[in-house]
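**Q** Below: a set of structures, written as structure tokens.
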Structure I
Amino acid sequence: MGSITNFQTDLLRTFVSVVDLGAYTKAGDALGRTQPAISLQMRRLEELVGASLLKQVGRALVLTSEGEMLLSYAREILRLNDEAASYFNRSKIAGVLRVGLPNDYAVAFLQGVITEYTSQHPEISLELHCGWSAEILERLNADDLDIVVAMANSEHTQYLSRSWIERPIWAAAENGSLDTVKGIPLAAHPEGCAYRARMIQALDAARVRWRIAYTGPGIAGLQNAVVNGLGVSALTRYTMLPGMRALTQEDGFPPLAEIRVGLFYKHPRLSDAGIRLVNHVIARLDEAGVSGDPTRRHVELDRQ
């Protein structure tokens, strides 16, 4: 039997901490080690992998292609390790968890998943913050939030643990009528929303006239606008309501581009309570058939 390479979790934790915090010194502070000790652990891990994991570009640390791949595995290994550890320390789990959710994606579904967990752990205090994806990701970066679900793109992949793909659905009032020749009335979130952008891009590409008939930041207002026939909108399977119908190409509506949604957190900053909540969310997403395998996704890290 050939020899098996064992990746020690302390080496993987150092690697993830350096990536998430952006510097060897910050990783050392978080892990209680000196900067030389962190550098030594990184060299040991690179020796195990047989390749460089990080490179210096100016003053920034950037992942190599091998580092991108290992980061995906490392996050999952540490998540499972910490899940096991927190199970045996579950009597000590307590504290405040600050969670950020996007205004425009499955807020009710995600709130239900999260409050289900906290109802099982009354010793945990929950703070939910809803906002635009860019806003709540900035708050995660500033350590104002612990866990975030947000739209993911090539500019927002730092701290990404899991991602999944959603294809928006054209939604209209169940009994409403539409005349694509006169122009499609759209119900949309304000500018900057990924769903709004995809609706406009799809209609412009198909040369279908449109106008904004309703705009508002909340998903409830958008849903009411659709149900009441004020306009059509791009929703997901989680935000479709009774009184709505899905529109397809047969109705004259072009397909909408996919949206990538991600679960973000800083592993070295997350408490045992946070780790267990992450695992709970991932389990519910797996049951719903939407969470992606992080070892099979393409990871991009921008530290510029």
Structure II
Amino acid sequence: MLVAGCAKEEAVQPPVDGGEAGGGETAKELTIGFVVKGSDEHWIAVEQGAKQAAEDFGVKLAFTGPAKETMIEEHTGMIENNITNKVDALCVAPVQPAAQAGILKRAVDAGIPLLLIDTDADVEGKTAFLGTGNYAAAELAGTYIGEKLSEGAKVVIIRGALGDKTHDDRTAGAKDKLEAMGLEVIDVQPADSDSEKAANVMENMMQTHETIDAVFVTADQMALGALQSIQKVGKSIMLVGFDGSPGAVEKIKEGVMEGSVAQNPYQMGYLGVQNAIEAINGNPVDEIIDTGAKLLTKENIEE
């Protein structure tokens, strides 16, 4: 499993803005704004990484996020508050990259280094994107399902909110790989990263389709909801999720969930803050920082 760890091999020193140590503003006076999409296990891990980095490098962290990923207005308002408060750098996981491009560009225009976390967006002048290559990572799930099932097997996909690039890419990556391997994707439905909605979507899918051999879910919170509905009717359906969350890991160990594509959300948070400090100091930052992904199964879950 991808777990919490150190960020870079070479740690940056706490930054000094405006002079040598003892003069000007010190690192402890810097504020890093950090806005995430929601409050589930994935975002809690991002927060843990960000808080650790803030502690390690002596900066103030303003970490916020709405209760649910569908709360777009609240999320946009949090971004706007950080711009108004003139944070020294801003890390954001956009919920609707296209719709929020304008508010994100405002941060850049205000001279605030902008680092996008987990989900990328087309924003001119952004500092970096840190996250998983979602399309390629979802291909891992598609390949695994394709290798386990026969050609012609029927697969459904439960995804996050429509228009969310993260879930768009995960859906496309899995679907393209499944179809390339000769499997049939018979249905794709959104559940807005909500466990209860996912349970209802899975129930409806099982009523609509006589045969479902596997389901790929673009986030573990929804996968756990889908699992409840599958177990409720006693069907045997392969279930693969995405995130490598603690809840999913337990279900994989129990043998009731086949696998999950594990990200490293802790590293997203830690590296987000660390690279924000680098940007504030005027140091070069890689435009794309891949925080990694691995398919967790019962065979490798203890590694």
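Every number in this text was worked out from the coordinates using simple rules, so none of it is lab data. Keep in mind the model is a prediction, meaning the values are calculated, not measured.
**Q** Determine which structure produced the value 0.97 for Rg/Rh (Cα atoms, Kirkwood Rh), for residues 148-259 alone, calculated from the coordinates; the candidates are I, II.
**A** Working: I: 0.97; II: 0.93.
Comparing all candidates, it corresponds to I.
**Q** Comparing percent of Cα pairs over 29 Å apart across I, II, which structure shows the greatest value?
**A** Numbers: I: 43; II: 36.
For this comparison of percent of Cα pairs over 29 Å apart, the top structure is I.
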